[in-house]
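What follows is calculated from the coordinates using simple rules that are stated; it is not laboratory data. Every value quoted in this text rests on a predicted model; they were computed, and no experiment measured them.
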Structure I
Amino acid sequence: MKTEKKLLNDEYAKKIFRSEDCREYVASVIAVVLNLKKEYVMENLTLINPNVNINENVKDQEVDTVYDTKENYINIEINYRNSKVSKIKNSAYIAQLYLKQVKPGEKYQIKPIVQININNYDYYKKNKFIYHSYVMEEEYHIVRDKNIEIYDINLDLLSKMDYNEIEKMNERDLKWLLYIFVCEDKKLRKEVYGGSEMMKKVNKKVEDYGEALDAYLFYDKKALDEAGMYEMGMDDGIIQGEKKKAIETAKKMLKKGIPVEDIVYYTELSIDEIEQIQKEENASEKSEE
């Protein structure tokens with residue numbers, strides 16, 4: 001049985017990677033990618049301020065997640081649209097993490113920067129699950145700077161796998177750890193992760209958003225791929241589509257009796273917009289009576 005091509009909304013994915021409750025999970029992902037012991041990563045992992053961009057004129061300057069360790073900075077990015085904008089942002093984050101460490105008048109002591117890109121697409125189109133990149137000379141393949149490493153993970157390949165294959169894996173396999181990002185089916189998630197206390201915490205984070213958020217929690221991959229033809233935030237149709245989806249989600253949450261403050265948080269609509277939706281819904285109900 002293959003997983004439907006759905007992908008966990010990046011806002012909720014970021015919450016998982018920033019959550020103290022999911023610290024062990026984050027350490028496990030980093031440990032597997034970098035081939036380290038999970039216990040070592042757990043001991044030395046510190047979440048830092050995600051606002052690393054020093055240029056206040058750059059829009060959307062907040063990274064998804066950055067951790068500081070004794071030896072390096074780990075930048076985890078969730079990339080759902082394969083666009084020029086996301087590529088530029090990811091490169092900019094690496095540059096800013098580099099510049100963040102440069103102090104005028106002091107001897108340069110740069111911690112290596114590792115960027116882990118969790119992509120809903122195959123970055124190099126070679127049908128691999130994970131790619132490892134350095135900055136290197138083209139002809140001789142000599143690494144120019146070992147202080148920058150990039151890992152690109154292909155969730156599209158993972159979404160095509162039979163869940164029975166995933167179920168046989170364990171936490172030392174990156175496919176098993178990241179399967180939760182592509183599996184919308186609650187029953188399948190419980191079957192795969194039921195024996196893991198660590199993954200129960202991650203799965204609870206997903207399910208805690210509630211039934212009213214189900215339509216908003218997972219992205220439709222086909223729609224995202226189509227949207228990838230445009231630059232994020234630049235196409236009016238995409239903006240209107242996202243706004244419409246947020247309004248429909250707000251209506252569902254209002255019917256469930258979810259507080260306005262929570263609806264604002266999850267949908268990113270304003271309080272005035274939520275109150276207007278509520279008035280319209282109340283008026284519609286009265287007219288039907």
Structure II
Amino acid sequence: MDTVMVTGGLGRSGRWIVDRLAKEHFVWCVDLTHPGFEVSPADSIDFRAADLTDRGRAYDLVGELEPDHVVHWAAHPSPTRHSGGEVYETNTIAAYNVLTAAGRAGANIVNASSESVYGYAFGRDGEHPDRVPIVESEPNRPEDPYGTGKVVAEEIASMVARKHGVSAVSIRPSWIQYPGEYHCREPEQLADVSSGDGNFWAYIDVRDVADLVSTAVNNPLPSGTHEAVHAMAVENYFDRPTVDLFEACFGSVPETIDLNDDESAFSMQKAEALFGWQPSHSWQTAATEHVDEPVLYET
């Protein structure tokens with residue numbers, strides 16, 4: 001059985017990733033804290049605590065665990081909860097430490113990136129791209145420490161793949177939603193079309209995120225290769241034609257727009273081409289669906 005080390009595994013989306021991977025692999029769940037020695041880990045899961053911004057600790061941990069795959073999901077998830085310098089430094093240093101350690105260990109990499117690399121999510125208010133759907137080759141033009149850190153992390157993943165001959169995939173999710181808890185569908189969110197001007201009304205169910213991570217782990221790219229792929233639902237969360245949303249929000253539409261009805265402003269063709277993967281969850285059923293949270297351990 002292959003082993004997978006997941007950083008940020010006790011986080012909100014990290015838990016779903018650990019739970020999904022543990023169905024097929026042994027998973028080392030790594031976070032800043034340990035759930036406690038009195039807990040009983042779920043099947044195929046164990047825990048380690050480490051500050052991954054400490055290079056020695058990160059290298060020591062990867063060297064000890066010797067994982068076949070490393071999923072780096074640990075990060076400050078936004079530029080608005082901590083100072084900009086802390087967000088940038090924490091995210092980029094941890095990415096360098098974890099990914100270079102993975103490369104030295106010969107472990108294939110799945111790296112958490114973000115649609116914020118394009119710069120619209122936390123910058124350039126009132127602007128939209130020249131063409132949609134947005135593809136992964138769209139220029140990276142972030143204007144905030146979080147998005148900039150994600151661009152740097154992708155470059156680190158690319159460097160490590162070239163240098164060490166491992167496979168690396170950077171996943172760019174949009175706004176992650178949870179079954180029965182779809183904040184994107186709350187009345188105040190839907191009352192103002194401009195509430196989605198940073199990510200163009202895109203979202204993704206956490207189960208689809210976990211499934212794409214699992215797919216990337218189980219289907220590594222050719223050695224020495226790094227690719228970035230989107231993780232978005234195939235439709236917007238507003239239940240309106242996406243062209244109409246652009247017009248209502250920005251007073252104009254992209255010069256080139258090739259979308260049908262409520263189709264997402266982000267292309268999912270690359271994930272399908274590389275992995276044969278497409279998301280399977282929609283707000284239409286998931287927003288009111290009851291699904292138990294993953295249980296990684298019992299006390």
Structure III
Amino acid sequence: MKNENTYKLNLILSMLIFGTIGLVVRNIPLPSSFIAFARGAIGSVVLVLFFVIRRRKLSLSAIRQNIAPLLISGVVLGLNWISLFEAYRYTTVATATLCYYMAPVFVMIVSPLFLHEKPESHRVICVLVSLVGMVLVSGITDFRNFDISELRGVLLGLLAASLYCCIVICNKKLTNIGSEDTTVIQLAVSAVTMLIYVLITEDVTAFVFTKSSVLWLLTAGIVHTGVAYLLYFASVNKLKAQTTAVYSYIDPLVAVAVSVLILKEGMTLLSVVGALLILGSTLFSELFSAKKKRTVDINKD
């Protein structure tokens with residue numbers, strides 16, 4: 001029980017950290033592409049240092065075996081972060097995060113095509129409910145107060161969600177490789193990709209680095225990437241799927257709380273209802289699927 005409580009605490013801490021990334025990004029007056037580069041570069045260094053301290057080596061054979069999906073997912077990871085960070089600039093952290101949490105819905109939609117999973121009735125219902133919630137969160141139903149820049153933020157958040165969906169699909173194609181090895185390579189590939197992107201699209205000589213921006217960048221890389229991923233991996237494989245599913249929703253709830261309470265970004269009643277529909281339906285889908293899988297496994301035994 002003590003070990004289980006420790007794993008739960010690690011998972012909770014990782015979700016609390018992930019949930020505050022919007023606040024960190026808001027305090028970095030640099031292009032989203034550079035923030036994504038810094039996060040990937042610093043995060044991968046932290047994980048490598050952890051490997052060195054623990055005297056653990058990367059499985060080069062496993063990496064070679066899975067090189068294609070690792071490279072693709074690493075590139076997409078960088079683009080995913082850019083989209084999410086840009087979404088923060090055009091809409092509230094709460095709205096951007098809720099749009100981002102449409103990723104499980106996108107996975108449900110494409111699973112029959114890419115993962116050859118049969119569409120289940122409960123998943124179809126959850127997708128429809130989530131889509132209704134997305135419409136309410138986007139604010140497009142409020143014609144009188146609708147802001148076009150808000151729509152841009154919503155679309156960027158949905159783009160980030162679709163890119164994360166691609167990462168999930170790629171990760172499901174991986175075989176015989178540990179999650180830590182996977183993450184180190186993905187972070188390193190994303191950092192290299194983002195560095196090339198920054199050098200091509202940005203005038204790096206015009207970047208202004210202050211003590212504050214450097215500290216926030218280090219926080220994003222060390223705490224919100226390296227430490228958060230280490231805490232997550234130290235717990236996720238040790239807990240039941242239902243427990244992981246429930247605790248993972250601490251992330252968006254913290255993000256919404258940060259948006260409303262710290263950044264003073266208000267939410268309308270419709271947005272709150274939409275948030276409940278999105279998070280509630282996706283959580284139900286994950287719990288139902290996990291319970292069904294456990295029942296099947298028990299029957300097999």
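Out of I, II, III, which structure matches 28, 27, 19 when semi-axes √(5λ) of the Cα gyration tensor in Å is calculated? Matching structure: III. Hey, helix-only ellipticity at 222 nm (-39500 (n - 2.57) for each DSSP H run of 4 or more, over all residues; to 500) derived from one of I, II, III reads -13500; which structure? Of the structures listed, the value fits I.
Looking across I, II, III, the calculation of Rg and Dmax of the Cα atoms in Å, for residues 88-191 alone that yields 16.0, 50 traces back to II.
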